[in-house]
1. Given a value of 3.5 for distance in nm of label points 7 Å out along Cα→Cβ at positions 85 and 117, point me to the structure among 1, 2 it was derived from.
2. Starting from the value 4.0: which structure in 1, 2 was distance in nm of label points 7 Å out along Cα→Cβ at positions 77 and 221 calculated from?
3. Supply the structure label, taken from 1, 2, corresponding to helix-only ellipticity at 222 nm (-39500 (n - 2.57) for each DSSP H run of 4 or more, over all residues; to 500) with the calculated value -7000.
4. Among the shown structures 1, 2, from which was the value 23 of relative contact order in percent (Cα under 8 Å, 6 or more apart) calculated?
5. Suppose Kirkwood radius over Cα pairs in Å works out to 20.9; of 1, 2, which structure was it derived from?
Structure 1
Amino acid sequence: MATNKTMRAALLTQYGAPLEIKTIARPSPKVGEILVKIEASGVCFTDVHIARGDHASPNPLPLIMGHEGVGRVVEVGSPDGRFDVGDRVGIGYVYSACGHCRECHTGGENYCSDFDATGYSVSGCFAEYVCLRQDWAAAIPNNISPVEAAPLMCAGSAAYASLKKTDLKAGDTVAIFGLGGLGQYAIQIAKQSGIKVIAIDIDQQKLATAKALGADETVVANSDAIASIKALGGADGCINFAPVGATWPLMLAVCKPRAKLVLTAVPSEQLAFYAHELIERGLQVIGNSASNRQEMNELLQLAANGKIKGVISTRSLDEVNIAIADLQTGKAQGRTVLDFH
């Protein structure tokens, strides 16, 4: 049982303002919950949206953000639960869902209309301890380090779920727009399935990293991008991980007939199209948010087998505002993880 009654946490006290590092009371697990001592916590662009107030919490501030946590169980709320003290677990964006609606029963629990999100509607992982419902904790394989595992809780699992929604098979071509952490994971996952990858970004360094991770082709997202991608044969499916609207017309232009366009990043601007652009080629536009628990477990097995590696830099909890600023300005080349060791 955890003996510390207090913990350090990064608190969002005002939208648009830096997070404040404070010592507060640590939570205690209720029945069905576990208390986890955080070892590593990833920083996600969703945290940027929340901190700016683009995606304001439904609850009054202060808020502890963060939804890519990994740590060890230090206290259990139920003695006969899934986990024991000392077990390694991961915490993702979906804190819980209702469990009885159509979405929950058909693998769409992450789209349940009655779900709580970690670090958004309940306290998250930018803290030394966090409580979560045991049924929504992911068991972390022992051969994945905390820093390596943390981004898999959202970035990796969202990339995995996004790629699955394209329904692409070996030999097909996927165009991946935006080569930050999600794009980097998606490249590796696609190559494991024998899918050809065209990686697109404005950043030359990110393009070089994509090539090193296995991308078959790289394209600079400039005025020549459409012609370049078409010259490579076009795309059987597209995924957008770039939080900008500029990728939208590129995706529409380079997709082959009956392709699926999966939108995962959240641009601030409105996206527009003419109906014939979709109708004449039978295109489908699909949104993807986070993943369900089965997709999370499948991804963790890939990672446990050494098939997926993150491009990760680490910072301390005290440097959380630098990590968020780097994401917001595009300086982060991969994923940033707060290392609590």
Structure 2
Amino acid sequence: MRRILLACAASLVLYGIAFGCLLDRPLTLGRLRAQINANLALGTAITGPKLVILAGSNGPYSHRCEMIGPIVGRPCINAGVAVGVGLDYLFARWKPLLRPGDVVYLPLEETQYARERTTSELGPDAAIMLRHDRATLWTMPPHRQLAALFASDLRAGIMSLLEMALLDSDFHDPRAAATGSTNAWGDHIGHTIALSAASRSALLHEQPFHATAAQISGGYGTELVRQFVRWAAARDIRVIGGLPTGFADSPIGTDSLAAIRAVYLGAGFLELPNRSRYPRSDFFDSPDHLNEAAQIRHSFAIAQALRCMMGGTVSRGADPPVRLVATHAPATPQ
């Protein structure tokens, strides 16, 4: 029995060393980590009041801080990444950089509210923290640390070896040419209508996920957002909820929409007249990703709405007035 226990302990130590110190996913997780760190570096460099957009990939693909910032009159950082990255991880990384007077806009995807705790804890950020960001991992509760330690499996090990070998062989990553790139504000750019042609047929038959009101109300993601809203309110940081972009022919259900609004009671909620729904032809490669032309139009409407909610006025020549839903008075102009 002693030998068996010693063998088990040794295997756990080897597993921890392998995934914590040796193996890596530079082409998949490395790209996410680089974008998160670039966004945080920009946030660190800004000394005055700022606007931060936090979401899944709907953030960078469907919103453009490059144009939103000048309209709202403050620096804007598009800090959205992949929808699978845990909200607790994003909040943990951004909390130290948020100051009184900052505004955080959350156009979260429906699945981010409904996600269960076990699913959230085993996202790509678990492997990122274990391998590269143990400083953040130590601030997480014990169950999150344990989940990060055992988030990788045999497939992850094989993929790590393959990705590391490709990187060592000067592998040319084709993703920028196929999907576009990222600008200095964290926006995804270059995802043109021409590039979206490859996904056009698939988008016509795509059936978007819609969370039920019960899934949203009882979701672990919703719990994390509510905690963040309370944390921000105690520090004079304004949180404004919003809606993700999606197909006009597949709207969010009335009850689910009410459940999303309820998450932001005591904060604010931005809702465009079209509820951020657009024709399928306006999308790039998924129901959450507008193509670049539609991204720019949507960002202009969002910027006008945010400007109004943050205490400014809608600029002359703006799009038709937006409908705003706020649960308290607009913030004093900064």
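None of the figures in this text is laboratory data; all of them are computed from the coordinates on show. Treat the numbers as computed from the prediction; the structure is a model and nothing was measured. Cβ atoms are built from the backbone, for glycine too; each structure is taken alone.
1. Going through each structure in turn, the value belongs to 1.
2. 1
3. 1
4. Of the options listed, only 2 reproduces it.
5. Label of the source structure: 2.
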